[in-house]
Structure 1
Amino acid sequence: MISTKEKLVSTASKLIRRKGYFGTGINEVLNEVGVPKGSLYHHFPDGKNGLIREAILHGGEAQMLKYGEALRGKPADEGLCGMVDVMIKELRESDFRDACPITAVAVAANTMTKEIQNACHEIFKGWQENLAGYLNRRGISDADEKAKQLYTMFEGAYVLSQAHRDTMYLENQKKFIPIILNS
């Protein structure tokens, strides 16, 4: 059975993807979960910031699992194209409403607490490190630098695809994957 805390985190994570940090209201999260305001403070004594931090970590880990599944057992170029396909699928299935679970907060992170900024940083760093490990295991030279280049490219394309409601920006990244891997 899912605990109230898990429901709060999962719901906040979903709403952040759709509405961003400032668009996600605590009352909306509480109403959707069906719990009183006291539940928030019981599980997150620091209120919205604690909940958002946990929602970022939850969303980041869930996204990492999706990327890991796309990469698993495949050569680097195929796996990376699979990661891009995950992003494309999410945008299309949400009718371009859902943003990257971390970017949705990170774009406004400079106005937030250090705790939330650090959560965004740690997730992005973890994604890059995991991708670098994947590339390294496939014999790709300069895996750390290439993982940074690829994530930068993918995140930018994800934002542009959402903003323009067109997955062309993500689709175009696939042709650059072999160029980066072989550089």
Structure 2
Amino acid sequence: MSEFKYCPMCSEPLSFIARAEDGLEVTRLRCKVCEWTHWNNPTPVLGAIVEWNGKILLARNAAWTARRFALITGFMEANETPEGGIAREVKEETHLEVTQLSLVGVYDFQKKNQVLIVYHANTQGEIKLSPELLEYKLYEPQDIICWPAGTGYAVADWQRKRGIEPVFKAWEDRSENE
């Protein structure tokens, strides 16, 4: 659901209005007065399977109440390439320098209206977490348990490319100590 309630152009309330778009009837939030349309396009989000000294770093976000660990992720910024953006995010969140990047894949994450662009990032340096992250764990590639959503599918694809058969568990099935 969109956070838009009022038109950013004329301040009138927005309504769900159906209109023909490329021959299809599409309902979107629109302004009845100036006809502004909220397209609600997915947001590009970058993710990294961070490899450091042969192990994979998963981190726990400070905003999460559960003790869950996941990939380093972040939003692209204006005038930034996906590669530059994920190198920046890895540096900001872990203090590690990216030495090599390879694209793992592009994944939809409709629950959050996002498109995930995920890379494998070889890194070097000393790990120092930003205040955005509470803690991290290092895993052998074959020991990572995948989650059935978003970046979890990227981890599974990355493991398969290395001859590792991924194991999936839903977040609620995972131990608090994983």
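Quick note: the coordinates plus some simple rules give every number you see, no bench work behind them. Computed from a prediction, not measured in an experiment: that's the story for all the values here. Cβ atoms are built from the backbone, for glycine too; each structure is taken alone.
Observations
- Highest-scoring label, criterion being distance in nm of label points 7 Å out along Cα→Cβ at positions 9 and 97, among 1, 2: 2
- Answer label among 1, 2 for the case where Rg and Dmax of the Cα atoms in Å, for residues 65-104 alone, calculated from the coordinates, equals 10.9, 31: 1
- Which entry (1, 2) yields the derived value 5.1 for distance in nm of label points 7 Å out along Cα→Cβ at positions 17 and 137: 2
- Identity of the structure behind 13.0 (criterion: mean projected area of the Cα convex hull in nm², calculated), options 1, 2: 2
- Looking across 1, 2, the calculation of FRET efficiency 1/(1 + (r/R0)^6) of positions 113 and 169 (r between Cβ atoms, R0 = 35 Å, to 0.05) that yields 0.90 traces back to 2.
- Computing helix-only ellipticity at 222 nm (-39500 (n - 2.57) for each DSSP H run of 4 or more, over all residues; to 500) across structures 1, 2 gives -24000 for structure 1.
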